[in-house]
1. Tell me which structure, out of P, Q, gives 2.5 once distance in nm of label points 7 Å out along Cα→Cβ at positions 26 and 82 is calculated.
2. Rank structures P, Q by mean count of other Cβ atoms within 10 Å over residues 2-9 and report only the one at the top, that is, the highest.
3. When helix-only ellipticity at 222 nm (-39500 (n - 2.57) for each DSSP H run of 4 or more, over all residues; to 500) is calculated, the result is -12500; to which of the structures P, Q does this value belong?
4. From which structure (P, Q) was mean count of other Cβ atoms within 10 Å over residues 42-49 calculated, if the value obtained is 17.2?
5. Check the numbers for relative contact order in percent (Cα under 8 Å, 6 or more apart) across P, Q and tell me which is largest.
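Every number in this text was worked out from the coordinates using simple rules, so none of it is lab data. Computed from a predicted structure; not experimentally measured. Cβ atoms are built from the backbone, for glycine too; each structure is taken alone.
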Structure P
Amino acid sequence: MDKKLEKIVKILDEKMAEQIVALKIDELTVIADYFVIANGTSSTHIRSLADELEDKLEKEDGVRPLAVEGRATGWILLDYNEVLVHLFTPDAREYFNLERLWTDGANIDVSSFLTAR
């Protein structure tokens, strides 16, 4: 399991992200090895999720995203090279439904990375 993937999931979980899903897509595309998909409760929440990811990964691991897109929308994408992080508002997640678009990707069990609430 990719350590960066695990850390990203844990950071999102600590910041109360909802419905965190990880998909292994390396056999389907060259753009990344994994997608992490999660939603926040609002645009403000997803911005705080993105800020927390950027801050912790840079301070603790010296890792910065290659690109960040969509801060002013209901969908933020953070490109961590082998891990693409998609953060949505609930409505945007339902609309774009990436899980349906990437059904051939293997679901990764992230339950061991999540804290019981």
Structure Q
Amino acid sequence: MLKHELLESGILILKPEGALRAEDFAALAAAVDPYIEQHAGLEGLLIDAPTFPGWENFAGLVSHLRFVRDHHRQVRRIAVVSDSALLAVAPKIASHFVSAEVRTFAASDRAAALAWIESGS
């Protein structure tokens, strides 16, 4: 399950609470696409994931990849808040596939991650 919250400032907060499912990304797109259309994008994305839960099945993985492909150009900054070793290397990998600036923060630095997105610099 993927919980999401879209702040008025244009920052999307994602919090995985179990294996990611295809339905999670359909619901996420339905929630953020109207905002993106009205505001020409998101200021940032904060992924709050102390650990990476993985995907429920192959359909979940494919839906995740499609969501990233369809939305990465509409996000200015991505902050990954996690102590997961897998997610710690995410910025290096993501820089080859997404246009957003990506940074990793320790799980205890959620406030700093949000401030970094909000600063825009």
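1. Q
2. Largest one: structure P.
3. Derived from the structure labelled Q.
4. Clearly, the read-out refers to P.
5. Biggest value here belongs to P.
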